[in-house]
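Structures follow.
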Structure I
Amino acid sequence: MEKTNIIVVDDQPSVCKEIAAFLKDDYTVRAFKSGPEVMQYLENNPADLILLDYGMPEMTGYEVLLEIRKNTSIKDTPVVFLTGETNERMRLEMMGRGATDYLVKPVSAAELRVCIGKHLPKR
């Protein structure tokens, strides 16, 4: 059976590496360091779930979320913000704009797995 494809988008390579280590046994994990990079990938490759940092140069996580929600072929992909931003107003705004969930870094492997399991499309 093919593994579920999870995308991690974070401009900090250490975060991508840590998340990939948490998930690599159960999922196919692909990491990207910028919004434009992941959007290019998503043009031709499906994702089952996207873990997205908010604060990135070039294109913020919010801008990436808006692009994903506009694109008919990927608009229903669950997008979970994984960010250091603890601002409640920002969390509510991201959820109101189409984020599937919002986790604050640092996140434990257990918390991440529960969140992913809750939001993955049932196969």
Structure II
Amino acid sequence: MTPNLAGFWRRAAAALLDMLTLFVISLVINFIIRTNLASIISSLISLTYYIYFIGSRGQTPGKMALKIQVVRTDNQPMTYKTALLREVVGKFLSGLVLAVGYLWMIWDKDKQTWHDHLAKTQVARV
């Protein structure tokens, strides 16, 4: 059964909520630490945030708020390995060439970005 796939604007809004969340966390860290170490810690928290939430439940807090979820195309449960591949390697590749990999979903028949294709995932409405 094909899931009810999430569109570009819903996914973009969820990403914006996640970015705002991480921005606030980063501000707090920078206020407390006030050294170059703060940016390293913020980056590690950001990576952990995406890998943990996608790997454990397929949803970041932003995706939860917009009622969308990352699902595997083989209908298997999400794993941390899939999340790592999608969120780190895949998103790096998606952003590499003028962020075309993120926009790819606009004309892709299955609404998949490059990072979705690489990790064999889709984003469905729940």
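Quick check on the output: 23 is relative contact order in percent (Cα under 8 Å, 6 or more apart), derived from one of I, II. Which one produced it? The structure behind it is I. A value of -0.31 was computed for log10 I(q)/I(0) by the Debye sum over Cα atoms at q = 0.10 Å⁻¹; which of I, II is the source structure? Traced to structure II.
When mean count of other Cβ atoms within 10 Å over residues 3-10 is calculated, the result is 14.9; to which of the structures I, II does this value belong?
Numbers: I: 21.0; II: 14.9.
So the calculation was done on II.
For the read-out helix-only ellipticity at 222 nm (-39500 (n - 2.57) for each DSSP H run of 4 or more, over all residues; to 500), a value of -17000 was computed from one structure; give its label from I, II. Here the read-out was taken from II.
Source structure of the calculated read-out (mean count of other Cβ atoms within 10 Å over residues 35-42, 17.6) within I, II: I.
Bear in mind these aren't lab numbers, they're just calculated from the coordinates by the rules spelled out. Model, not experiment: these values are computed from the prediction. Cβ atoms are built from the backbone, for glycine too; each structure is taken alone.
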